[in-house]
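J.: Take a look at the structures listed below.
Any read-out appearing in this document is the output of simple, stated calculations on the displayed coordinates, not a laboratory observation. These numbers come from a predicted model, not from an experiment. Cβ atoms are built from the backbone, for glycine too; each structure is taken alone.
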Structure P
């Protein structure tokens, strides 16, 4: 993978990473999902429709970004499509 990426888990045998978005030299959030197939070395990327800032994680085949405002957004790791978003607390 060229450039920075944040590992969040694995799905269907591929390593799943989030692609950071920078404004100048400061990280401003994440703008997509990167998948790496360790067997073939193939790298695929999917962009989000916007930049999401917060703490990333992955569980049960879903990528999550939890923001400081309490908003949690869930993404499909294969497509980068938003599954849902919920306001907590």
Structure Q
């Protein structure tokens, strides 16, 4: 009887451990580097908290707001090179 109890307990513990291991890690928000100070900046930030550099620009192709460190507009695909003011890093 004790052996059956220990076996059930071991299987339950194994199931719990497997469930914990399957949990996805908390996703880190996407980020880039600030063109002003080079610090890490999340894509939805408007201004760098370290140097106050503007981190968003407007796509001339579709008007969508996007981070200055993106090379292309994520909505319409317009290249940033030459069309958004400063070229991306």
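J.: Taking distance in nm of label points 7 Å out along Cα→Cβ at positions 21 and 37 from the coordinates of each of P, Q, which one would give 4.2?
T.: Q
J.: Next up: Matching task: 39, 22, 13 is the computed value of Cα extents along the principal axes in Å, for residues 29-76 alone. Pick the structure from P, Q.
T.: It must be structure P, since only it matches.
J.: Looking at structures P, Q, which one was mean count of other Cβ atoms within 10 Å over residues 13-20 calculated from, given that it came out as 9.5?
T.: Traced to structure Q.
J.: Compare distance in nm of label points 7 Å out along Cα→Cβ at positions 5 and 61 across structures P, Q and report the one with the greatest value.
T.: Looking at the calculated values, the largest one is Q.
J.: Out of P, Q, which has the highest value for relative contact order in percent (Cα under 8 Å, 6 or more apart)?
T.: Once relative contact order in percent (Cα under 8 Å, 6 or more apart) is tallied for P, Q, the winner is P.
J.: Supply the structure label, taken from P, Q, corresponding to Cα extents along the principal axes in Å with the calculated value 77, 30, 17.
T.: Q
J.: To which of P, Q does the computed value 0 (helix-only ellipticity at 222 nm (-39500 (n - 2.57) for each DSSP H run of 4 or more, over all residues; to 500)) belong?
T.: Answer by label: P.
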